[in-house]
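Pasting the structures here.
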Structure P
Amino acid sequence: MSKGQFKIQKIMDVGAGHFIVHSLTIGLFEIVNMAQISKDEKDTINSMNLKIADYLIKAERIGFDICSSIEEAYTKLKQEGVKTQSNERCVDVPSARDLDKICDFLKYGKQALQELVKIFNLFLQSKVSGPRFDKLYEKVCSADGYGKDDPIAIALKKDHDDWLKKFIVLRNTDEHPENRLPKGKQLYYDFDITWSDSDKKWIVRFPHFYEGTSINELVKTSIHNIFTFVEEMNILFLQKKMPGIVQILKVSEDQKDKYGGRRFVLDIKEPYRKGLR
């Protein structure tokens with residue numbers, strides 16, 4: 001018997017109990033398997049969702065470091081107060097040590113969204129490249145799509161207008177600053193402290209992007225936003241491919257423990273359920 005016939009490679013340093021991994025792999029695999037699509041299509045969807053989970057776990061870890069460094073710097077500032085030198089002509093401004101990781105955070109978030117585009121393309125039979133969800137929205141609404149009143153179109157437009165467009169714009173600006181950043185601006189700024197004559201006090205400004213968005217708030221909301229967007233888009237597409245007697249139900253908050261933390265489960269439609277009793 002030759003050695004090395006089996007290889008085990010760990011691609012994530014979190015277990016299946018993590019909500020992202022559990023929901024986008026174990027939770028969705030069962031639903032994907034029930035869909036009336038080809039095995040190759042099922043394998044593609046599962047592969048894409050596994051990659052998305054990997055990117056989101058990386059983004060989450062980086063995001064934790066960023067937020068922790070911002071909050072630690074602010075906590076120290078509150079405890080010690082604003083420090084000055086040379087008769088208050090010089091101010092000691094705090095710095096968030098992990099702030100430069102924000103570019104990697106944006107990168108992994110965008111990569112997760114790029115993988116989701118491939119799932120859109122599979123169901124819509126489209127060939128959109130990159131996270132152009134505006135084009136995907138047009139495809140969903142088109143005559144050979146599902147129409148603008150379809151749940152996919154409604155959910156896609158809501159997320160795109162609410163947070164998705166901003167996230168992608170920030171990442172694109174990071175990738176191509178020469179074409180996108182306003183003159184004299186940089187992608188993001190660290191803490192800043194200035195004296196307000198009108199208020200007679202020091203004004204602390206938190207780390208933010210060039211257009212004013214709080215880095216702390218964007219990081220905290222983006223993982224949840226991307227995760228739920230990915231999961232719900234999967235569900236909305238897969239619902240269209242379920243057998244006639246099967247539906248996908250959203251689990252209420254008080255029932256999640258019963259289903260191992262899953263947000264969506266398979267169920268038999270009520271008219272058919274009666275026949276099984």
Structure Q
Amino acid sequence: MAETNVSPIRSWLHWLQLTRPWNVLAMGTMVTLVLRWQDFPLSNLLQLGQIGWVLVPMLVGAAGNLINDYFDVREDRINKPERALVGRSVKRRVVLVTHWGFTTAALGWSGWLSASLHESWPMLMVFVFSLVLYLYSPLLKGRGAWGNLAVSLCVGGLVVWGTLANGNGASREPWALAAVLTLLNFIREWVKDIQDADGDRVAHHNTMALQLSESQNKWGVLALLSLTWMGGVYWLWEAAAAVWLIVLWGGWGLACLQCALFSRHKSLSAFIKVWMGLLFGALL
């Protein structure tokens with residue numbers, strides 16, 4: 001559909017919507033909590049350069065959200081017509097230019113962080129994350145589970161990023177948290193693909209949800225949810241989390257399992273997002 005004329009304010013608001021601001025804010029919050037957990041001096045974040053430890057992942061996430069919508073116009077008009085804004089109220093070139101603007105800013109800022117640490121890993125991680133998110137829709141999404149795994153590793157990588165920022169890479173607990181978070185996000189991506197099966201089929205995205213039968217999708221999600229439930233309880237116990245938080249995590253996980261059992265995928269996707277948030281309660 002051709003781009004239509006809309007007011008600049010409305011176009012800007014729709015562009016902001018494409019960045020998924022609440023999702024990006026959640027990423028920044030996650031990194032800040034990990035930094036605090038790893039005893040990073042949060043007062044350092046008041047410095048323009050050091051705040052990059054929080055803002056760089058947010059820039060990468062916003063850029064990834066923009067380019068994902070840029071490539072997914074066709075299936076979004078089937079799966080989520082109310083959110084298919086690219087080419088309608090937001091011009092395609094605006095989405096593309098701002099994606100590259102955010103990516104360039106993130107790479108440049110991560111280069112400064114690398115120079116300040118005399119380490120290459122910040123710039124390397126940002127380059128890998130940016131590349132994965134750029135390739136997700138046009139390439140990785142059509143390769144079964146690989147796309148979901150790649151994106152989920154980026155989400156788990158937020159914990160690694162915050163941990164390495166304070167030089168605590170040898171600690172076992174952050175890596176265990178990253179693993180549980182990666183698995184949780186993988187399940188959520190799988191559930192979202194089940195919801196979006198019609199649009200993905202039209203766009204010829206050969207997702208894992210399309211490769212499996214309805215029964216295989218259902219029992220596969222249930223199996224991974226059960227594994228995550230046990231892994232999360234174990235991690236919370238090892239992290240000396242409050243008993244009430246462990247009980248809440250376990251109870252919420254049972255609610256997720258019930259949603260999966262009755263194939264309530266929309267509710268399950270929302271429940272898993274909250275479940276991921278509860279995991280970070282142990283870091284407060």
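Data table
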quantity	calculated
Parent structure of the calculated result 14.2, given that mean count of other Cβ atoms within 10 Å over residues 189-196 is the read-out and P, Q the choices	P
At a computed 18.5 (mean count of other Cβ atoms within 10 Å over residues 117-124), which of P, Q	P
Winner on distance in nm of label points 7 Å out along Cα→Cβ at positions 21 and 125 once structures P, Q are ranked, highest first	P
Test item: mean count of other Cβ atoms within 10 Å over residues 45-52 calculated as 14.4, pick one of P, Q	Q
Computed 23.3, 84 for Rg and Dmax of the Cα atoms in Å - originating structure among P, Q	P
Structure with the greatest value (metric volume of the Cα convex hull per residue in Å³, for residues 157-252 alone, set P, Q)	P
Entry that produces -16000 once helix-only ellipticity at 222 nm (-39500 (n - 2.57) for each DSSP H run of 4 or more, over all residues; to 500) is calculated, selected from P, Q	P
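Computed from the coordinates by the stated procedures, all read-outs in this text should not be read as laboratory data. From a predicted model like this one, the values you see are computed outputs, not experimental measurements. Cβ atoms are built from the backbone, for glycine too; each structure is taken alone.
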